[in-house]
Every structure is written in C-alpha cells, then in structure tokens.
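Several structures are given next for inspection.
Nothing in this text is a laboratory measurement; each read-out follows from the coordinates by a stated rule. Quick caveat: nothing in here was measured; it's all calculated off a predicted structure. Cβ atoms are built from the backbone, for glycine too; each structure is taken alone.
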Structure P
Amino acid sequence: MRDTTLARAVIGRETIVKQAGLVLGGSLFIALAAQVMVPFYPVPMTLQTLAILIVGLTFGARMGAATLLAYLAQGAMGLPVFAGGMAAPALIGPTAGFLVGFVLMAWLAGLAADRGLTRGPVSTALVALVASAIIYIPGVAWPMAVAEIAGIGGNWVGSSADAIWTYWVAPFLLGDAVKAVIAAMVLWGGWKAVSARKG
C-alpha cells in the first residue's frame with residue numbers, strides 16, 4: 001500500500017515512540033518558527049503558519065492536529081512557544097482565535113495529505129492556500145465578538161469590520177500565498193527525495 005503522508009514514507013510504521021517524537025519535534029519546529037516575526041499589532045507576522053502547513057502536510061490530519069494541540073498545551077503551561085516568546089496570556093489575547101485556528105489548519109492540510117491530494121506542487125499549494133484561509137474564521141470571530149462574549153477585555157475587543165480587515169487580514173494575504181507555495185515546494189522536494197531513495 002502506498003504511503004499517503006511523507007512522515008509515514010520516511011519513518012515507516014508509526015509506533016507510540018515515533019508518534020511522540022513527531023509531535024514533540026513538530027511542536028518545537030512551530031515554536032521556533034513563531035519567533036521569526038515582524039512585530040505588527042495586534043497580530044504579528046511570523047513564519048509560524050509556514051511551519052504549521054509543513055507539519056500538517058507532512059504528518060497527516062491526526063498527527064498534525066495532535067502536534068498543534070500539544071503546542072497549545074505547551075503555551076498554556078507557561079512555555080514561551082508563541083510569537084514573541086508569549087505563553088498562556090496569548091490564549092486570551094488578540095491572537096487567540098488564530099491559535100485555535102492553527103489546529104484546524106494542520107488538520108485540514110493533513111486530511112488532504114491523507115487522501116493523496118498533496119503529491120504535486122500545484123495541488124499542494126492549493127491545499128495550503130485553503131488551509132491558510134480557514135484560520136481567519138476563528139481568527140476574526142474572536143476579536144469581533146467571541147472575546148466579548150467570553151468576558152475578555154481590551155481595546156481590540158469588539159473590533160469593527162474595517163479594523164478587522166486592516167489589522168487582522170489584509171497584511172497577511174500575500175504572505176499566506178508565498179508560504180503556501182514554499183510549503184508545497186518543501187513537501188514536493190521531500191517526496192522527490194523519498195522516491196530517489198527508494199528508486
């Protein structure tokens with residue numbers, strides 16, 4: 001049976017130890033990428049989403065989502081894994097919706113990989129673009145309404161649609177497209193290396 005994800009093709013049969021290693025390594029990779037940032041306010045621009053795309057596309061839906069849940073748990077425990085070395089406070093700050101969306105992003109990218117839709121660079125880039133777009137749903141719902149319902153305060157809570165577009169969406173769209181292409185090229189290069197090794 002053909003391996004559907006790159007991680008499975010590289011490591012073979014997944015054992016508990018291998019799975020734990022993937023989750024730990026993937027969450028560390030995302031944490032490091034989160035520190036490469038342009039400090040916009042209220043949402044910084046980082047390489048975090050690129051790392052999440054690579055993890056999801058490489059690990060598959062189940063392991064990708066598990067990796068992101070572990071990443072969020074690390075931050076909740078006080079480890080400085082979020083952008084700018086932030087930890088638990090970020091989970092109720094202006095970027096909290098995006099942090100939740102990261103789990104969906106990894107899961108969706110991984111689901112496409114599990115179904116064999118990410119073996120070519122063009123299809124993979126399209127999957128990565130769709131997965132990148134999904135994070136905007138919880139990302140903008142949080143500052144527009146959800147944070148206020150949850151009793152969170154801040155000058156960003158209850159932001160208008162104009163403010164959401166200006167500060168939470170527009171600055172990131174070009175970067176999302178570039179990251180989708182980079183993630184696709186990384187994955188495609190990985191598959192080429194695996195094919196060459198097996199050939």
Structure Q
Amino acid sequence: MGTGHPLRIGLFVFDGAEELDVVGPFEVLAWWAAHSELHPEVVTFSLDGAGVRCAHGLSLVPDLPAGELGPLHVLVYPGGRGTRALAASPEHLAWVRQMRATTPLMASVCTGALVLAAAGLLAGRPATTYWDAFDELAGLDPSVLADTEARFVDDGDVVTSAGVSAGIDMALHLVARLESPQMARRVRRGIQYDPHPPV
C-alpha cells in the first residue's frame with residue numbers, strides 16, 4: 001500500500017456466482033470500510049458492468065464494468081457453478097492472468113479457486129476449495145498442493161478459501177492482515193458472526 005493510495009478491494013460478480021461467496025465477504029469488507037481509519041474502498045464489478053443472476057436466483061447490480069475498474073489492491077473471486085464456463089474460457093483466463101500481474105493480492109472463495117488454477121495461478125502452491133471440488137481442482141492443475149482441512153489458505157499473494165461460508169472467515173483474515181486482528185474482531189462482533197451451528 002503506497003501512501004496516498006486508498007486500499008481498493010474489488011469483488012468480481014458473474015452469472016452463476018454462489019450468493020454467499022459474494023455477499024459474505026462483501027458484508028465483512030463493507031463493515032470494515034465503514035469503521036476503519038484506512039478508509040478502504042470496496043467495489044463490485046462484472047465483466048461488462050451489467051447485472052448478474054447468482055446461482056440461486058439473486059440478482060445483483062455491480063458498481064462497475066471490469067474495463068473501468070482501475071487499480072486494485074485485492075481482487076476477490078467467488079465460486080459457484082458459473083465458474084465452470086469461466087475456467088474453460090481462454091479469453092477469461094487471460095484476463096485473470098492480466099489482473100494477477102497488476103493486483104498484489106488475489107483471493108478466491110469456494111470454486112473460484114478452479115478459475116485461478118485454470119489460469120495457472122496456483123501451480124505448485126498450497127490452496128483450498130469447496131470440499132466436493134478437489135477432484136476438479138486436481139484435474140485442472142495436478143501440481144496444486146490441495147489442503148482439504150483448512151477453512152482458508154494464505155500463500156502470500158494468493159489466498160484461497162473453502163466453500164461458501166468459509167469466505168467470511170477468509171475476509172475476516174484479510175481485515176486482520178490488511179489492518180489488525182483487533183479490527184477483524186471488531187468487524188466479527190459488528191456483524192455478529194459467532195458460529196455455533198444448531199444442527
């Protein structure tokens with residue numbers, strides 16, 4: 001983070017993105033942005049700026065198209081069934097590699113890791129994904145060091161998280177990393193995230 005440059009975080013949205021993969025991290029990061037003296041900027045974007053329909057039918061209208069995004073410090077790439085078509089698109093994978101070259105930190109949620117793997121970003125690196133997608137991950141890049149136990153894996157300039165709700169844990173980790181554990185705990189209290197599943 002250079003002085004005078006606001007911390008900008010972009011959440012990529014697309015048709016077929018898993019709802020909580022997007023709005024879980026967004027809730028964490030937006031709450032942080034509203035209470036932090038770092039004044040991070042959190043934006044959502046789609047490739048063409050148009051609205052998207054998520055995996056279960058929730059429609060989202062992003063802030064920006066990718067072409068108007070400008071520099072980011074962090075790119076959050078969610079999962080969901082829509083990742084399969086993106087992981088098979090050479091044009092999209094070239095865009096992902098271009099973003100990797102200009103973005104200090106890439107973070108995926110759930111099956112977003114499949115797209116990062118298909119783009120070659122996870123080669124030879126530890127990573128995680130949704131519990132039922134590890135075979136797909138290995139099929140895309142067998143050199144990925146799959147961690148089937150972790151909620152998220154921080155490998156420096158790339159952070160991957162496990163399925164759906166794990167994106168909340170990863171986003172809290174990002175707050176701790178980018179500001180402080182104290183702020184991350186404040187955000188966790190603010191959104192009353194304290195999992196004790198009833199079942």
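See the values below:
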{"item": "Origin of the derived value 43, 42, 34 (Cα extents along the principal axes in Å; candidates P, Q)", "result": "Q"}
{"item": "At a computed 3.8 (distance in nm of label points 7 Å out along Cα→Cβ at positions 110 and 158), which of P, Q", "result": "P"}
{"item": "Distance in nm of label points 7 Å out along Cα→Cβ at positions 6 and 22 - highest-scoring structure of P, Q", "result": "Q"}
{"item": "For log10 I(q)/I(0) by the Debye sum over Cα atoms at q = 0.19, 0.23, 0.27 Å⁻¹, for residues 38-77 alone computed as -0.64, -0.81, -0.90, the structure of P, Q it came from", "result": "P"}
{"item": "Origin of the derived value -19500 (helix-only ellipticity at 222 nm (-39500 (n - 2.57) for each DSSP H run of 4 or more, over all residues; to 500); candidates P, Q)", "result": "P"}
{"item": "Computed 0.35 for FRET efficiency 1/(1 + (r/R0)^6) of positions 102 and 142 (r between Cβ atoms, R0 = 25 Å, to 0.05) - originating structure among P, Q", "result": "Q"}
{"item": "When distance in nm of label points 7 Å out along Cα→Cβ at positions 46 and 190 is computed for each of P, Q, the largest belongs to", "result": "Q"}
{"item": "Which of P, Q leads on distance in nm of label points 7 Å out along Cα→Cβ at positions 150 and 174, largest value", "result": "P"}
